[in-house]
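J.: As structure tokens, here come the structures.
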Structure P
Amino acid sequence: MNNATLIHITRFFAFLIFQVLILKRLSVGWEGPVFINIILYPLFIILLPLRTPRVLILIAAFAMGILVDMGYDSLGVHAGASVLTAYIRPWILAWLAPRDGYNVNYSPNLERLGSRWFFRYASIMMALHLLFYYSLDAFSPVFIGDILLKTLLSFPLSMIFVIIVTLIFKPKE
């Protein structure tokens, strides 16, 4: 096992523990259902190396999601949203590809691709993840207003945490 693999395994468990033990308690709501969730664990999927096989990304996303579901006592909504996020990742990366292309030996991170590119990529991925999450949570197009409201309210706080984590820890791998 090389150093990069160990870094990603450590990152997996760090995001999982932080999400379940700390961020779960920071959820905010108004007289009933929670409207604002701070969700950070998709950053694990966002930071996986470009050369990682798609099947491995999907398996890792499912594992992260199902473990978060166990911590949240939910019925697969995190797992479903994580797998959908991992599934669309290649298309988002292709859409945002720099003119020179990517160096597949690296992870899409702040240091290698620049802050503007990274935060645009992370914002799109987080917005889609939150939309998937709340759509699976409601599981009906009848609640489209609630889904969009929850997504719009949770997105800024989640992105603040993404920015803080990427600026403090500066993931290189």
Structure Q
Amino acid sequence: MERRLFALDHNFPEPIVLAIAKAIPAAELVPVRAIGPELAELEDWELLARLHRDERTWDGLITNDVAMLSQPKEMTALSQTRLTLVVARGEGSNPIRAAGVLLCHLNHICRHTTHERAQIWDLRVKQKNAEEPRAFLERIAEKTGTTPEELVRVNRLDAKLLGERRHS
């Protein structure tokens, strides 16, 4: 797989993203300020145009600025440059969560990024409630043609094996 080159917008916690991104060989993430200090001051559409004109072949921009998605100038510039825009939303504008959701999806994004057309990857963090083991036992029982009660009977741990509970 071709290694992808993404500019990392100034609103990401660089030390965290760059440290973990080393483990993702599919992408090179370069902070916008490292490309050129003046780039951090540009409007988003101007940044896209500058990345498009740069001597390096940029695949796209990674940001947690959700507002870009509702800006006609930015969306037009994105279409014209055929860059990939990755918007990693952190729940409650949390940059740590945004970095986490980005790193979860980055390999997949790199595999599907192309210079033929612009793309937007709108990534979100979704909180969910815990599930009870019973729901999984029901699924296993359905697949294996038995009942949850039978699965528990066959797989129940001996009281001696469990021992005494150490904390309450």
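J.: Who wins on mean count of other Cβ atoms within 10 Å over residues 65-72 among P, Q, i.e. which is largest?
T.: Structure P gives the largest value of mean count of other Cβ atoms within 10 Å over residues 65-72 among P, Q.
J.: Supply the structure label, taken from P, Q, corresponding to volume of the Cα convex hull per residue in Å³ with the calculated value 203.
T.: Values: P: 115; Q: 203.
Comparing all candidates, it corresponds to Q.
J.: For the read-out relative contact order in percent (Cα under 8 Å, 6 or more apart), a value of 27 was computed from one structure; give its label from P, Q.
T.: P
J.: Further question: A value of -22500 was derived for helix-only ellipticity at 222 nm (-39500 (n - 2.57) for each DSSP H run of 4 or more, over all residues; to 500); which structure in P, Q was it taken from?
T.: P
J.: Hey, FRET efficiency 1/(1 + (r/R0)^6) of positions 17 and 105 (r between Cβ atoms, R0 = 25 Å, to 0.05) derived from one of P, Q reads 0.30; which structure?
T.: On the way: P: 0.30; Q: 1.00.
The read-out was computed on structure P.
Each value in this text was obtained by applying a stated rule to the coordinates, not by laboratory testing. Treat the numbers as computed from the prediction; the structure is a model and nothing was measured. Cβ atoms are built from the backbone, for glycine too; each structure is taken alone.
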